[in-house]
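Have a look at these structures, which come just after this line.
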Structure P
């Protein structure tokens, strides 16, 4: 299992680096970390029992991938990212296969899926609002509300530590 500092440094930050600066924030990092923990705990790149979801964020080809590729607020951005990474710009199946092993691309899709929602990303004390955003964007088949608040608080704690590390004297 990947350690949280590794997830932030090797999965989330490289993905956010591919996006316009307005899409990168501590709120985005915390939300992405919480969603990855909720969906796969950053342990599974493929849905258990050979399900259709791929990558740490558990994307399905027909849902999140296609939604991001077609949404008016994200389609140009994902096309530019796919072009930079030399992936097919028009085939959701190519992206779906790629997010299983390309963590930066999976993070881009996850961030862009959140971007399709009209609300701002929630603050550290807004776990309920974050849960609603996650549900609206991911539309999980069997959501597990009982784990969300812990993952969300944990994500904010880790992101805060990364962005404002303790001072040593």
Structure Q
């Protein structure tokens, strides 16, 4: 396995945290969820950061955390927030130290997985399904261009997706 970080990117609801934990256990690496790390550093939940600082303030905090995590010397499995790759500086930092795996799901599946989740500020709208479709339309090409690998998660359970991620990462390390 490569000494590089393994970074999971994708839309909210693709299972980055769940898959990341499974992959980290199988690879015997530390697991870090960047959103959780932001909450630890700020001492409040992400919806509170959005409420007090707006999305721009949150993205500034996210960029600082991602830069710190990318610079960690020990290889880790990192689950990023859905918007982590929106800033070019974040994409550069993550790609320079890790393999990026885009966990892809359709907007309908993502909406079904996230509906009712109050911890996702960007989806707290009168039309969360429409908002998910808008986010997907704006972000899919960015995820695809940033990723070293793309894993289609449709119809697979978390264990199956984790196995695919590991196989891709190990294949890249042995290439």
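For structures P, Q, which has the highest computed value of relative contact order in percent (Cα under 8 Å, 6 or more apart)?
If we compare relative contact order in percent (Cα under 8 Å, 6 or more apart) over P, Q, the biggest value is for Q.
Given a value of 10.1 for Kirkwood radius over Cα pairs in Å, for residues 67-106 alone, point me to the structure among P, Q it was derived from.
Label of the source structure: P.
Mean count of other Cβ atoms within 10 Å over residues 43-50 computed as 14.9: which structure among P, Q?
Source structure: Q.
Say we calculate mean count of other Cβ atoms within 10 Å over residues 83-90 for every structure; which of P, Q gives the highest result?
When mean count of other Cβ atoms within 10 Å over residues 83-90 is computed for each of P, Q, structure Q gives the biggest number.
Assuming -15000 is helix-only ellipticity at 222 nm (-39500 (n - 2.57) for each DSSP H run of 4 or more, over all residues; to 500) as calculated from a single structure, say which of P, Q it is.
The correct label is P.
Coordinate-derived values only; no laboratory data. Given the structure is predicted, the values throughout are model-derived calculations rather than measurements. Cβ atoms are built from the backbone, for glycine too; each structure is taken alone.
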